[in-house]
Structure I
Amino acid sequence: MTARPDAFAPALQAAHDHALRWLDSQSTRAVPPSATVEDLLPLLGGPLPDTATDPAAVIDLLATKAEAGLMAIPSGRFFGWVIGGTLPAALAADWLVSAWDQNAGLTATSPGVAACEQVAAEWLLDLLGLPATADVGFVTGATMANFTCLAAARQAALARAGWDLDRDGLNGAPPLQVLVGAERHETVDLALRYLGLGAPTVLAVDDEGRVLPTALAETLQEGPAIVCLQAGNIHSGAFDPVAACVEIAHRSGAWVHVDGAFGLWAAASPTLRSLVPGLAQADSWATDAHKTLNVPYDAGIAIVADRAAVRGAMGLHASYLIHDSAGDAFEKVPELSRRGRGVPVWAALRSLGRQGIGELVDRLVLRARQLADGIADVPGATVHNDVVFTQVSVSFGDDARTRAVIAALLKEGRTWMSGSVWRGQAVLRVSVSNWSTDERDVEESVAAVRRAAAAVP
């Protein structure tokens, strides 16, 4: 193996060709993988070779052998969990991020990446109507975005109570009340566990999963507190009443965090931002650009209004680092070294523009409503939620029949919609997150649901 400048060309060309073939196949291929891990291990494994393999041959082997085990997530007929596709500019920018191979933690190591991320942060705050002075950190996903924001919340809440967390730790700290809705996403609980805050206090919600402000007012106690709200329920797509809850929480001095993994993007749409009144009055916000914005993975975004709080929780200083006077990216996230995650976000925002982003969000909601309307006409189907955003929850009679319909649907493989349990009932959960989903994808997916329902007595 040599270090000549053209050493990369054959492998990169092979990757380019295989990538285009993969993307071109999405409209015709079945959505589920056709091979299991057990099928693939002999093809990709075996003893590690003693000698080198040509890089282009490695890429050919990887692409041809692994493909059978890949889910067609980029397909317009994939509606599982809440997983977006990838916009062309964002995908290409992500390739450049890998080729550039920059450490984005320090401004001094890569001013180019730092500038892209700073611009992306400014655009995001403007687009979502959040305070222009907030800090924005690029993390792996919504889980670490929640973790980062809640770490800042813990830091600030205990400091307000006169407790020095950095010096004294959590042992003996004043009790910190954390309140969450009964239908929050489990990653909030996971972040609280990481932070040593234990199980939260659960608030009652309405039939769509929205926190009841009266429950918050009755439960919130004096002393340091964090209130976690939700922009986008994973089953109903519903939004907590942020404005009312922020008013109640701030009267008691509580920090308000909004988990908006996919729903925060409603604020980017002129027709949908009424779903999140009072959003800018919260203290922190978490989202995932891989979902609604359709950026490749590793695209979580943590936004914190109090810069001192997040930098106090996440930052460090060391003599061997070249610190920037304006601050460095690593001070806003859990990692010191990381790739330039904000660059594909910059590319997605720049390629779509303000109008295009609003249209993207509106189109996802339109497709969700079209799917809900189509599936509602399937004999025995019941849509259980008010489709205000991108989520649809459906049953087909009792739990046993619903699960059987889901199994038949996934076995056929023309579309992918995941099963779940909502309000104690088995449901087919449809999440519309892919920019490429069009009316034909909707028609084909509804037809697949109809076939599956017809096949189950």
Structure II
Amino acid sequence: MPGTFEKNNREEKYYTLEELTLSIKNVISKTYTGAYWVKAEIVKLNFYPYSGHCYPDLVEKRNNKIVAQIRATIWAGDYQNIAYKFKKITGEELDKGMTVLLLARVTYHEIHGLSLNIIDIEPSFTLGEMAKERNETIKKLQKEGIFDKNKKLPFPLVPKSIAVISVETSKGYHDFVKVIDNNPYGYKVEYSLFQALLQGDNAVSSIVSQLKNIASKAELFDMVAIIRGGGGDVGLNAYDNYKLAKAVAEFPLPVITGIGHSTNETVTELVAYENKITPTEVAVFILEKFENFHATLLDLTDRLTESVENIIETEKYGLESAAEIINNKVIQTVLQNKSRLELLKNRLQNGVSAFLKNKENGLNGVVSKLHYKPFNTVAEQKRRLQNEISKFNIFVNQFLSNKKQTLKELDTKLNLLKPENILKRGYSLTLKDGRIIKSVEDVHKNDKISTVFFDGTVISIVEKTKKNKK
């Protein structure tokens, strides 16, 4: 019953707090008699493992501003069933940041106040919201023209230095390291771990933060690998986040993902330069780049050797062909001139006989003249023939000499390119772990290095390195 008090000479009623709250409770219980489906975002889950109860804080946002807020309860029995069903259907743990469709009763307690008692959640609705977020992220990145930006980056022939975003205790990270360090080819790959949360509500900000950290020293790395082990599809909702996907799409280095699932690719995986299912596959992908480059070098070496051998063989064949042609030409010329001499001789003899018969008068004078003329003609032809033969001999000797000189120069160049001859000219090779050192950055203090000269090898320990100023 309400009490009374006097104010301004008039009696006024008042209620105790208990009476008022009980009245509110009574009105609410009579008005909201059933359960209602409510769409809301979980801003805090507030799960207590000891009791098994959960006390979510629910909100509704419009233009990123909260327009409604209420606290809720999920009792231990209901929470266990709801959490199991939610993870089984969505592949995600029920967590803050999710938009859910929940079945709840409106309750009011005179001490704890107004709240919603959640008795069920519809996981398929959350799946739809997640798919909606995924599609909106894809459309937004495509509209901004950056969806394929990371894929269009040039990939290094040999990714020697890798920035790895993972967790040191992750099985996936250890699988990656094992494959890289124990590769059967002996390839040396440097990697640096940048630890980040890989799933959950803070995964997006954690990974983005490490991407910014790596970008600030991008000149030290060839690529980035985002890897995690196990977990299936659990916790992958973060990889559909627009902020994370944009950071990967716009990253200045190629990004390879291996976050350990085989279902539909997340947006982050879609915009990455390359997506591999597991960290092991990421490691194999990197080693394949080394193997492909190695195979290319071997192929180029074989092709260079083959080209040089072909040039030598072609020149040798050309010289032999030229010598044969010249020899045949000389023989043909001699035979042609010999035939001409024989023909001329026969003509002269026939002419002399006819002239003797027709010119009996003055026979002695004519015979005297004819006695010298044939011999002079023959001598002249012999002289001309000897000149021709001499010219051909000179030409042949000069041609053969030029070709021999060319062949000798080619042989000299090949000998100069042999490693032992290069070393004899004062050069040396410096090796580390059996591999040629090409840069001072490949050598560090206390490294053991080998310097190879033409007549032996010197083993040294590095005391100090000094890089030339540009």
Structure III
Amino acid sequence: MLRRQKEINRKLRKLMDAGIFVLSFWLAYKIRSNWKIEVLGGTPEIIPFSEYAWLLLVIFPLASIVLQSLGFYDRILTLSRRVAARKVFAGCALLSVLIIMIMFLKHDALPRSVVIMFGFISAALILTKEQLLRSWVQSRWGKSNLVRRFVMVGGAADNARLRQELQANPFDGIAVLAELDLKTTPIEELANLLHKHSANGVILNPQHAFFGQIEKAIQICEMEGVEAWLLADFFKTQISKTSLDDLADRPVLVFRSTPEESWQAFAKQVIDFMGALGLLLLLSPLMLVVAVAIKRTSRGPVFFKQLRSGLNGQPFTMLKFRSMVSDAEQRKHELEALNEMSGPVFKVTNDPRVTPIGQWLRKKSIDELPQLWNVLRGDMSLVGPRPLPVDEVNRFDDFSHRRRLSVKPGLTCLWQVSGRNNVKDFKTWVRLDLEYIDNWSLWLDIKILLRTIPVVLLGTGAK
């Protein structure tokens, strides 16, 4: 895993643990005051929590410092539970002692039962959190979200050496799905490997003799919208921003033409999950009514399922409320001559396959609501380029169009709020998507979401 991502993960874990310690202190006080518990003697008198609230400001920063000093955050998450438990209990005991020392120096008293219960409660909650994280990391869902897929490019000997170094760090979240030997295979084959494996990036591991081919490889990665990790320090780029990182303790240049890992990117994921969950709960009555209406007014399933191209072209099953007749896909070829969109995309005004209720669902974009489940699963985002069917992506005649696949597809995007289906030229559609990718920020997502509300309510440009 790259140093930047490791540091973000480390900070997140520190924040979570600090919050758990603060919660544990509050729980210990509540248990002691509500049940008047006292251990090792003493009088269970009730003292207002406000007398101890200042300690929370001490515990919050001190907790992560104590665990860090014990090497708790330097260990690999999926290794020995015994090591984790030993460090957690040592950290909780040390923090409890420090609290007692602080209270002593302040000439203040803290009930012994609060300190003792704080130690046990915090240890239990931290270990529970660690077990949940471990289970998620080792689960199929966790692996699909954490593991990044790469193609390795270089000489056979260089590739073999780097592969051994990566195998020595098996928990780095990197999976090398294919290798390209520059001595025996033309660099143009890289694009096919990226398509075949839906790779997230390319690790470039060249000798000096291959620099001309490596430059072509970086250009291919730019057009595909995937990251290029170069174990070197050269080459000019047209789109990508270059940052220095390390891989297996070796310096690496990352050529990135998409938004990098950051706190804004993490906040986007949180907003996606919480937003999708909240909207699903809020709109579930409406979705139930729509499901019944679809079932009663036309033959066929309630949901329309279709393979769409997700991040870097990875196929996923997208859900929509069915707004067409059940055999719409089989009848698509009959309407090819009426296609109004240039390029590989298929769009028809007054499509005869649309059912009466489907017209209303499309007008209000209600047919898109099941995609909130795709957002919740991590296949999509609330904001991002609209996902296209896999067969349409396979018909791209310009490799640069694939860069729109370099971020997660979304429920809404610049195309949606800039004319929606009135956009007839696929190149304009792609230009708006790339404009979003190149200028992405959390604030841009918020603005697009706000602009989407009137577009949906008024049915602007919907067909």
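Please state which of the structures I, II, III yields 48, 34, 18 when semi-axes √(5λ) of the Cα gyration tensor in Å is computed from it. The structure behind it is III. Comparing distance in nm of label points 7 Å out along Cα→Cβ at positions 189 and 357 across structures I, II, III, the highest value is found for II. Largest in Kirkwood radius over Cα pairs in Å, for residues 21-236 alone among the labelled structures I, II, III is structure I.
Computing volume of the Cα convex hull per residue in Å³, for residues 173-308 alone gives 117 for which of I, II, III?
On the way: I: 117; II: 129; III: 170.
Derived from I, not from the others.
Every read-out reported here was derived from the displayed coordinates using simple, explicitly stated rules and does not represent laboratory data. Note that the structure is predicted; figures quoted are calculated from it, not measured. Cβ atoms are built from the backbone, for glycine too; each structure is taken alone.
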